[in-house]
Structure 1
Amino acid sequence: MSAAAEKVEDVLITNEDDIHLASRSLKAMAHPLRLKILCILGGHTEVSVQDIVEQVGTSQSNISQHLSILRDKGILAARKDANKVYYRISDPKILQLIGSLREAFCSAVRR
């Protein structure tokens, strides 16, 4: 195997289980509202559900459903404090992925 082929295998996903896991996670992140939530959380250590609701501008029940999907996929972590729930991105690599998406797809960055 050539050195170039070895480098490609180091970067790409080759295991079927990993491909399915990555696909499910990307699908969860691909919804515009969920991506917006991730971008809000990316700029902070933690954000309360109420603060997310205020920044996104939709109902708390709608936000809670989307947060639940992201949490169930392991993309977000939650912490409860009294009657408030705070969310954060579970892994800094998720922020790197969002940054890569921005570089690849956002026209203002590519100019």
Structure 2
Amino acid sequence: MKRDIELARDILVALEELESFDEPVIPDIPDRSKHEVVYHIKLLFEAGLIDAQNWSTDDGPEWVATSLTSAGHDFLDAARNNTIWEKAKSIVVERGSALTIETLKIALSQVVRGALS
């Protein structure tokens, strides 16, 4: 399965919108399969943007989100605005880099700094 940076962002937004993290969760993302969402929860956990638990069984992988991390909140604060998000993605692509969490963190930081100048 390929990483989908838009889905990763959608998951972060959905998690932030929860009133609480009383229970581990797999957010319902429209037009996305549970399998796609679970895989991206694992990727976001590996990137340090969320805390998650591996509930995998013999039936298959099952990662559930337990909270956003401070880094996840920071990333989402920068990525929430669609204009800033699209500009950051275009900067990464124009420079010939892959759209990864790390390259987007750098580009988002540059776009936000430019907006503050």
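Among candidates 1, 2, the computation of Rg and Dmax of the Cα atoms in Å that gave 16.5, 57 used structure 1.
Which of the displayed structures (1, 2) returns the greatest value of distance in nm of label points 7 Å out along Cα→Cβ at positions 50 and 74 on calculation? Result for distance in nm of label points 7 Å out along Cα→Cβ at positions 50 and 74 over 1, 2: largest is 1.
A value of -20000 was derived for helix-only ellipticity at 222 nm (-39500 (n - 2.57) for each DSSP H run of 4 or more, over all residues; to 500); which structure in 1, 2 was it taken from? Display every interim value, and only then the final one.
Values: 1: -20000; 2: -17500.
Only structure 1 yields this read-out.
Computed from the coordinates by the stated procedures, all read-outs in this text should not be read as laboratory data. Just so it is clear, the structure is predicted and the values come from calculations on it, not from any experiment. Cβ atoms are built from the backbone, for glycine too; each structure is taken alone.
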